[in-house]
Structure P
Amino acid sequence: MDYQRYFKSSQAEMIKCLKEAVDLESPSADKGAVDKCISYFRKEFQRAGASVSIFPQDVTGDFLLVEYPPREKISNLKQILVLTHADTVWPVGKLKTMPFYVERNKIFGPGALDMKAGLVMALFAIRTLNKLSVVPSKRIVVFVNSAEEIGSENAYSAIRELAKKSSCVLCLEPAIPGGALKLQRKGRLVVRLETRGRSAHAGSPEKGINAIEELLFQLRTLLRTRTSALTMNIGSIEGGDKPNVVPAAAAATLDVRFWNQFQKEKAKDALNRLAPHLPEASIESKIVSYTPPMERNAGSNRLLRQIKQTADAMDISLTAGKTGGGSDASIASSMGIATIDGLGPDGEGIHAEHEHVLIPSFIERTALLTCLLEKL
């Protein structure tokens, strides 16, 4: 089956579906808005012939699980896990200043690239397999996260359980600009560093202990750990109230990124070795959240070779690279499951106002995904 030609003929319908999804604005922290987007895709996947399950959540949007063929039809197939998410970084109302539109070979709109185009790809791939009565070699399980952009332990637990049962994991996050797949991602620690001192009048600073001075010393100490591979970004600082008062408390939040577990342990060791600099000051560091790195391994290398063989047969050129950002693929990969990310379309402007999808890649990657789901 020439899936590229098939989806080229369905281009207008795919763009229409993407517009409907983008119009359902779904910022991560707005449960009601995300649930509307989840509900839309629940109905669309059901129409596509899949069975769907909703996992209700109290705070974030509900999670959606899609299975094809439906479990009641075939129960003995191994499974492929496909990772997607419906939430975006854009607030409700952003469409007023950042509308959905098509210009030449580009589709613009908040969340179009990251990653509602990937969701549409999964939908059309399953719809096509069902329409053509194609029974895939493995069961297809699509997990639609509702809180990928902000992180969710409930989602991470669900992904881990699904990954354990899967022979491989395909993540439909956008490609690296230029089209490369993502074989490695940085891990991330969000760290909260707090310092305590003693307040006093600024006219007699020796009677106090300046928590901001202590914080600055500790931050300088930590930053000496930075390398080109292990990075630390001071994202926010707080402390003090009035210029004539010695501050008794201060805090900073850091974003620490690393390519492997060794670098993560180096960062944690630097945190553990921090000691108060000013007499009677105290410090406390705590890890607010952790995302494991997506490391290249033998399983992902084998999966990449399989994907490239399929792509070569379709005259699609593929390369693989790495990126500093994290995704749900990192969670699956940490389970030791062969995982490839960046199978979504090419484009640019993730989290930026020029966010856009390249239409030729949108069509090509949907064709590739459909072929992979049929034959992997």
Structure Q
Amino acid sequence: MSFMDCCDWEKCTLCGECLMKCPVMEMGEEEAKAEFGRLLKGETAPRVFSECTLCFDCNNYCPEGLRPYELILQRITEREDRKPAFLEYFINGMPAPNLFQDLYGALSFGEQEILRRWSQPPEASKDVLFVGCIGKTLCHDIDNSEVMKSLPKFGPPDVCCGELAYRGGVWDAYADITERILARMGELETERLVCYCASCDNFLGNILPKVYGKQLPFEVISLYEWLLERLRAGEAEVKRPLNLKAAIHESCYASELGPDFYESLRELYEAAGVELVELEHNRDRALSCGAASIARNWNILDIMKEQNKKYREVKGSGAREMAVNCPGCYLTLSSTSWLQGIKVHYMVDKLLWALGDDISIPLGKRLPLITMSLTKRMPLALKKVDTPLPRVQP
């Protein structure tokens, strides 16, 4: 099985809509038809291979309901000149050492005790909070949250939704990691899985059934949607309005989650006191943070190129601050946004604070720990450029 096996590509009419409507490439009709035809044949598609940011947007444009993103990702992984270099180090669920195991190992004793507790399935509950890779580094505030007090927490340190392996184009690793998390999720007795990270929402509630062909036995929603439900029901209130004006940055998976998700973000942000500035490219045509584009050829300059497009659009809107819903986007953008005079806000921290939580360790305070881990391990990881990624036993 591979990424592209999720669709019957004989249904493709070569209309070119996916590449014509792409907010990054915006190809003309004839060029789009020619490029996608090459992808179908397994040939080199010059513009796609050099410009596609692997942002998921194209999946919204196919009139036949096909998933062009998965075909593009598959063809990129087949390129002989593509070496995934240090990818192994960034994938949680792979054998240690990896970035996340290094981060968890550097946490305080009390935080590690929280993670050990989260490794066991909680008692049966209508809703359970699943805390993904980055969220586990913020376990103290999550575990002590008054806003999320009613949510039992589950987040074994050695399991992952599979996003990093998937976005990196390593199908075997994704499949192994997915089988592991399916086994662990089978231990839960719940009606809904509330994902702290909306990327986990996308991969467990969307990619899992549509691409991998399996489905969890309960509904999957994002923490943003859960918080909005609480506000609408009067079970939570804004105690400290944010009084913030910011351009809304939507992570690339927002288009996969669809209107219910990105409209929920807007309603929730505004309820918390954010004056939103809409960018030219938004919703299912939003520009990404650029992180996923590194899977094309593992060139960090590609990320910076895509970030600069985003920054120009933010500045053009008159905004100087960004509301960011994804921890990965926040970490990617925060490393360069200060150079542009733009401030980025990780909105989970902001929203929980607005609703009354004390945030002792915001995500921004984890940047030094992440940098230290990367500095320590990267030289070793880079030596494994030609080493096949090991398989993980479920």
Structure R
Amino acid sequence: MKVGILGGGQLARMIALAGYPLGLEFIILDPGNDAGAVGLGEHLHGDYNDRALLAELAEKADVVTYEFENVPADVAAFLADHTKVYPAPNALAISQDRLHEKEFFHKLGIPTVHYAAISSLEDLQQAMESIGYPAILKSRRMGYDGKGQVVLKSADQLAEAWKSVEGVDCVVEGFVNFQREVSIIAVRRPNGEVVFYPLSENVHNKGILRVAECGVDDKMQHQAETYAVKLLEALDYVGVVALELFDVNGEFVANEFAPRVHNSGHWTIEGAETSQFENHLRAILDLPLGLTEARGYTGMVNFIGGLPTTESVLDIPYVHHHLYAKSPRKGRKVAHATVRSDSKEKYTQSLERLVNLAKSTDNS
């Protein structure tokens, strides 16, 4: 079986690494020559909109998936006319537009923060009268890891904030006083079989995920699963999805969903019985899904912009290092490491050391 992947970054790399034990082959379409996954399969080098390359991908691949949600939705739709594409293009299209995403959540009865659509400075000024401060202005499309976002603290900022987003269509969202940020990673097969991973409790800084810890026996697991099922069934979804949530006084409010394997689930490689990457492949190939239970205490730390030495990472007990074959650059995710132990005390000690090591080389 040959799996096509749109995008050749670290998520594609980890998908391919999970697929090799299953005897799978990969064909990767990416515009760069140095993308981290291109050495793990046949590389189609060119633009995502190159119809000739897309036709070649559709002809060679038994199924196509994608590693990030900024692949043009019409590209996925074109491929779906010629081969199987999972997750389906409609999930990609909704997730690419923050306004459509919020409207979709509301249609499903999934709570969100107070928001408004913004197409002009006048829209923004009017919306802030009801939303209040602080708030955050976000471009509707092409935003990730804190990009395309401006925090609003007073009316004096509005003109400059609107200028900074260069007049693109936006949404403005009210702040919520949340106790924590979590994500639930779910997997759905074409026959409707669904499995869930334990909640990931996430820590962000400057809009970038820094730490994700597996929340075993979280009392809010069922509530998160209920919302995820609504999302999966409405989209007739196949593959891995991540639903990001705010915990507000014991009730979840949706932030966004990612129709792909997700950074907050990297701990599943060593920390779960079956990783999110293997289960994504099982789902899109319509194979039985693997168990998702956690193996002890486990978490993940990202390395942003800079890298410590491999020796210094591996010197920490219970740690596993994952390099992305990416050169360090300000704000760039270049690697992550996971911690896993049967002992909570040993896990906590190693995680603290790993977090401090990541901070020492942070360049975000």
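Nothing in this text is a laboratory measurement; each read-out follows from the coordinates by a stated rule. As the structure is a prediction and not an experimental result, all values here were calculated from the model. Cβ atoms are built from the backbone, for glycine too; each structure is taken alone.
At-a-glance table
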quantity	calculated
semi-axes √(5λ) of the Cα gyration tensor in Å, for residues 107-170 alone from the coordinates reads 18, 15, 11; which among P, Q, R	R
Given 4.6 for distance in nm of label points 7 Å out along Cα→Cβ at positions 243 and 299, calculated: source structure among P, Q, R	Q
Structures P, Q, R, by distance in nm of label points 7 Å out along Cα→Cβ at positions 3 and 203: label with the highest value	P
Relative contact order in percent (Cα under 8 Å, 6 or more apart) derived as 19 - corresponding label from P, Q, R	Q
Origin of the value 12.0, 35, where Rg and Dmax of the Cα atoms in Å, for residues 251-290 alone was derived from one of P, Q, R	R
